[in-house]
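Next up, some structures in structure tokens.
A short reminder: the numbers here are calculations on the coordinates, not readings from a lab. Model, not experiment: these values are computed from the prediction. Cβ atoms are built from the backbone, for glycine too; each structure is taken alone.
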Structure 1
Amino acid sequence: MKFMYLILPLVCLTASCGKFLEEYSTDQKYVETTADLKSLMIGEAYINNLTFSIYNQATMGTLTSETGITAPWLHVMDDDSEPFLVDYVATDQVTPFYMLSSFHNWSQEPARSILNMEWTDVFWRKLYKRIGALNAILFQAESLAEKTPGDDELKHLRGEAYFLRAYYYFLLQNTYGSPYRKSTAAADEGVPLKVSEKVEDRYFKRDKNEAIYKQMVADLEQAANYLSNYNPVSKLQVGIAAVKILQSRVYLYMEDYDKVVASLDGFESLGYAVSDLNQYVQNSSFSARSSSETVFTMGTNMIPTVFLNDSMGAYGGDDRRASAFKSSDNLMQTYEQEDLRPAAFFMRSTKNKAWLPAKYRTWKTYNDPEQVSCLFSFRAAEVVLNRAEAMAMLGSDVQARNELQTLRQKRLKNATAAAIPQSNAALVDFIRQERRRELCFEGHRWFDLRRYAVNSRYPLPASFTIKHPTYNYDAQSNAFTRAGYYVLQGVQQDAACWQVPIPKYAIEFNRGDLTNPVRPERAVQPL
């Protein structure tokens, strides 16, 4: 049998799954009750939380290991981040800069440390493992539903499973696949698609973007059906509000703008609302589960381990030292003087006063009940931005400006509608910039830049680039001097580097049927 290593729907499940350890067979019963299915969902389908300690600059041991599912590199590939380097840190330490700089600089093999040591990108494997579990869960749920047709909890579990499968394919496709281009989606390569619970006798290849997105749409329609009117109290559970947001996001990527608006119909009646930063309490967490903005979250907030302070512990020699990343000057310069978000979304480093992302600030609390993930979360502000962009693309400029103004009134002092552009092209660009300011460091920017690049109406200009500064270290002065830039050109000119390479273990296991576009060598460009 030729098995795809990353998609074993049953045999990869852990010991907590009991009977599900056995390979699937139609004459065996693995789930007998809704409670069994719920336990399986919690243990195998949702993204788990990780605990970590920050005592020095070497924080990447957990986040680049097999321990849990994280993708810290998603925060450092776009134009919102740049290196934060102060003092010398030995290069054998697993610091954010040493471990993630190859991702940051779009290298040919990004999962390599500064010492050219390869580490394993587990994001691919962990997401497909969950998809395999979800395929099995959905199959078993169908059998259970025939026995207990009026079981509301089972109905909700099925909705959650369809939502999660769509969400995981969304993440995989926009990480490892090519950007969705409406005119060529039927031919462009995405990621392998598998929705059957059966172990198949074949190797896997990339499926087409159109097929991946059609599956997402179908899964979300099923999720909406099963979760209709279900709005859970816990922010750790999926309800209809999260489904509506992900539907609108997927349609936005597909440029189905009328469906973006339609999918968000009724969202405001569900009880979520954009918070008013005019009432923000200094040094508190903007992101919190109890916030009126938070709709759904799971997994870890890894921002404090990637964007480290420069004063981690004087006793360990980590005072006034950094080998990590910070918010880029390019991002911080986009905020107006009257904008309240810098105070709520960022903090200054202790010694050098660098801007560090800090929407969630209570990470020091063990098992903090308020923790919100920096990647796997949904909040109400995205609803406003998705709807405003879709309206503008549909030519409903007045409605788009009104929608955007509802957000800006809660983000700026004395926000005036007059500041929002009148022309359609300028309005779309303004909404994109507002999206960047609002959703930074929540896993959106890299994906957004990909879709902007191939947008059929307002693509990014051919001159668009991302420039990440690089530095030389002088031991005598113990100082870093900017030496040049790594430059990433637009999708049209630098397509291979706008998708993360599928990991080697998946390539090797599929005997070469899975392939990656070839990334060019990248040299430092002079100042």
Structure 2
Amino acid sequence: MSSKDSSSQISPIHRIHPFYYIHVLDQNTSVTRLEIGPQKFFRQDNETIRTGPEKMITIPPGHYCIIENPVVKNEMGQVQFDENGQVKLLHGNLDIRLNKDYKDPFPLYPGEVLKQPVTLLKYVAANSALRLKAILDFDEQRKTGDQWLFEGPGTYIPRKEVSVEEQINATIIGPNQAIKLSAKREITDRMGQHRVAGENWLVKTPGAYLPLAYETVINIENAHVLTNKNALHLRALKTFTDDFDQTRNNGDEWLVTIEQTETHILNVYEELVTIIDITVLNSRQYCTILDPVSADGKNQLGKKKLIVGEKTFFLQPYERLEKGIQNINILDEDEGLILKCTESFEDEIDKVIRMAGDRWLLRGPREYVPPTQVEILMKRKAIPLDENEGIYVRNIKNGRVRTVIGQTYILTENEELWEKELPSRIEQLLQKDSLVEKHIRTKDIDTKTGKRIKWKLVTYHIPQNEAVQVYDYKVKQSRIIFGPDLIMLEPDEHFTHINSSGSIVYSLFLLGYLSLYCTFAFVVICNKI
């Protein structure tokens, strides 16, 4: 006990100043009473001062305090006492006191506790609110656990049955924005729509939005700006009706273009797959779309769709280009296309029915865009040939090889160039510089490899005083040709160069003459017989 308390207990006289009070315990009755100043209090021998002197509590305007174990008052506001003279208390209860009820300073009765000192009342500004929670039932509408908002602007008056959970500030919704909300429990939102627990929805009205007590702001959604060059590829996360009154089933995919809206905010049940760029075809281009979308928005699996420019379009979900954007085939009069039919159709150019597997040659001059039933195998160009030039052509159906000499020729759909192989020593002979310069045209040589182009007709200028032996493997006959002369080998022919010695040439000449004479004599004898 301090010296001050000791002196107050020793001295029987106590001066209580105005707006001060003390608690006095009567040790005979064990009752504690309140004494209020100003007064000169004479303490009896059986009395003890338990509290004080203490200053009375003053509540300024706009403030409050909380008293624990408040006194019991009657309808007239008078404090109630029991038969022993002890003040009656509401034990375990709280009393929130405001300036309007306690304009004058007041003391604390014995047993009362200042739970919260004088505190400024909380002002709630505009576009903000306090989320409140009922800790006791009251007013018949509020049940324990209920939550609601006290929205500003205004001053919140606390109640003993209510606790303040948090302060909520409004979310500002700008142009082309929306906020995504989620319901914590079954509620009716500010638009009057019934929401179930866990349901999500959007609020798109520009301005400040203050979420209700059972609403949670998930995030702010920004709008996607659409132009004539892009589109949004969306996917449905569940079955719902979109912003354009279209029913979308779970898993459906579709496009949103500028023709529908300039800006689009994703619905809570929409997922952005990707942003699609527009496909542009000029007047000299075309493309083939695989699995095109029909009028009802369904992909026609396995089908194709031909689009010829000028045209702009967006590829719908699951559509794809077969070979990208292609240029229209422009054929000169010396060019052609080898075509193959993949599906029976009526050929409008030749006015015939093409069956699957058919091949044909389309000759120029013309522009050609293949229909979806036609595949372009290759492009052919006519080969111009001089009178002493030729090529080897093989028929892929029967395998026969023939020569084409001295004309401009384009291979048909059943033909291909055939490469003629020669013995290595003949190849070396043809590759000699002197022979290339004098006897073989340089265009018969591949400029990259420096080797003979094997599908071109093999020609050889026999110099004077030289000879070659030509053997035909098909008919199994040979012939000797003396220079100067030009030989052009057929597909089944090969030649052998004979040494240019004069005696050898002369001997070959005699041998040939003798062979011719014997043949003539044999014919004459046969005729006589």
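Upon calculation of relative contact order in percent (Cα under 8 Å, 6 or more apart) from the atomic coordinates, which of the structures 1, 2 produces 6? Only structure 2 yields this read-out.
Suppose you compute mean count of other Cβ atoms within 10 Å over residues 144-151 for every structure in 1, 2: which one lands on 15.2? Kindly include the intermediate steps, with their values, before the conclusion.
On the way: 1: 12.2; 2: 15.2.
Going label by label, the one that fits is 2.
Given a value of 24.0 for Kirkwood radius over Cα pairs in Å, point me to the structure among 1, 2 it was derived from. Structure 1 accounts for this read-out.
Where does the value -1.16, -1.32, -1.36 come from, among 1, 2, when log10 I(q)/I(0) by the Debye sum over Cα atoms at q = 0.28, 0.33, 0.35 Å⁻¹, for residues 136-175 alone is the thing being computed?
Numbers: 1: -0.88, -1.05, -1.11; 2: -1.16, -1.32, -1.36.
Among 1, 2, the structure yielding -1.16, -1.32, -1.36 for log10 I(q)/I(0) by the Debye sum over Cα atoms at q = 0.28, 0.33, 0.35 Å⁻¹, for residues 136-175 alone is 2.
-3000 is what came out when helix-only ellipticity at 222 nm (-39500 (n - 2.57) for each DSSP H run of 4 or more, over all residues; to 500) was calculated for one structure; which of 1, 2 is it? It must be structure 2, since only it matches.
Ranked by FRET efficiency 1/(1 + (r/R0)^6) of positions 400 and 472 (r between Cβ atoms, R0 = 30 Å, to 0.05), which of 1, 2 sits at the highest value? The partial results should precede the final answer.
On the way: 1: 0.05; 2: 1.00.
Top value of FRET efficiency 1/(1 + (r/R0)^6) of positions 400 and 472 (r between Cβ atoms, R0 = 30 Å, to 0.05) goes to structure 2.
For distance in nm of label points 7 Å out along Cα→Cβ at positions 456 and 488, which structure out of 1, 2 has the highest calculated value? Don't skip to the answer; put the middle values down first.
Details: 1: 2.6; 2: 1.4.
Greatest value across 1, 2: structure 1.
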